[in-house]
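Q: Next come the structures, one after another.
Readers should treat all values here as calculations from the given coordinates under stated rules, not as data from a laboratory. Owing to the predicted nature of the structure, the values given are computational and were not obtained by experimental measurement. Cβ atoms are built from the backbone, for glycine too; each structure is taken alone.
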Structure 1
Amino acid sequence: MKFYCDIKVLPDPEASEPVLVSNLMAKLHRALVELKEVNIGISFPNVDKTLGDTLRLHGNESDLKQLFEINWLKGLRDYCSQTSISLVPEGCQYRCVKRKQAKSANNKRKRSIAKGWLSEEEATLKIGNEQQKMLRLPFVQLKSTSTGQVMKLFIEHGGLQDKAVEGQFNRYGLSSSATVPWF
């Protein structure tokens, strides 16, 4: 991950920053699905309670160029600005940026029933919705193209590390083990 490119969403009176970042992530996901062979990671350098206004793409130069050759930002160009593909600064640290999923009470009930640990009635009584874990992480809201369902993709920025960890990124640009440069 020697190269990066920043895409910053611009203030818009009709759409909030989180909505624009969600739209940007949806387009990026579709582009990464189309480009099966690229390995691109993402980070959000202005992350706080929300993901902030900037999406940073990390990868090798050829993968980033290939991504921008397919014009994946079409329809969002009026809502964002893009930097050129640049070398990552020397001496930076690294961090893992991954998807975090909450353990839902509904999934716990289904698993307990499927494993034969509890009957359906027992599962409903013993595993109440109060066991639902709420995540307090920033997220993007995406709509599934296959099911039409809206989902929240919670994104966790892991701790800082001095050394990079190589690996593969999924079609959202996230990885549970590989790191991206942090600067």
Structure 2
Amino acid sequence: MAFVIAALALVGLLCLLDLTLTLGVIKRLREHTALLTDLNGGPASIKQGEEVGEFTAATVDGEALTRDQLADETLVAFFSPTCGPCQEKMPKFVEYVSALPGGRDRAVAVVVGKPEESAEFVDTLSPVAKVVRETPDGMLGAAFKARAYPLVLAVGADREGRVVVRRDQVALDRSAVAA
């Protein structure tokens, strides 16, 4: 009986040690995440509720695009042709915005990359969205603080009329009408 009690006490102490070490690892991972975020210049994009910065851009069709045109609920997406996840997410984005009420006027797709690399993305996105091609340091990227791709945001005017991010994570797997 004494052997069982000693074994049980040993197992309890080992579990307590394991829990302590796990909590230490979690704390350290949070610290590393904060350091990496600071090193990369902040979060990967603008967050929900934040105001979109001023910008003026031209679509690939030659149409002018400004922040004020996003006052109605608009979907804004950033893709890069050199990004593997972008190639997987783009077809879902195309399907999602095809079902949006208001059609092409309610979606903006920003293709970040060189013109020769981004031609396929532009051709695929143009029928369903206003497409802007820009470099990584472009005006739209700065206005939306886009630092990682793919990025899909829902924007619109708030009560004061400011254009803000309404949703910083859009589930493209759901129907646009249901969302």
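Q: State the single structure among 1, 2 that was used to calculate mean count of other Cβ atoms within 10 Å over residues 50-57, giving 21.1.
A: Checking each candidate, the match is 1.
Q: One of 1, 2 was used to compute helix-only ellipticity at 222 nm (-39500 (n - 2.57) for each DSSP H run of 4 or more, over all residues; to 500), and the answer was -13000. Which one was it?
A: Only structure 2 yields this read-out.
Q: Cα Rg over 2.2 N^0.38 Å, for residues 18-57 alone was computed and gave 1.83; which structure, 1, 2, did it come from?
A: That value comes from structure 2.
Q: Which structure, out of 1, 2, was Rg and Dmax of the Cα atoms in Å calculated from, if the result is 22.7, 85?
A: Label of the source structure: 2.
Q: Still on this structure: One of 1, 2 was used to compute Rg/Rh (Cα atoms, Kirkwood Rh), for residues 114-161 alone, and the answer was 1.02. Which one was it?
A: 2
Q: If we compute FRET efficiency 1/(1 + (r/R0)^6) of positions 122 and 170 (r between Cβ atoms, R0 = 25 Å, to 0.05) for structures 1, 2, which one ends up with the highest value?
A: 2
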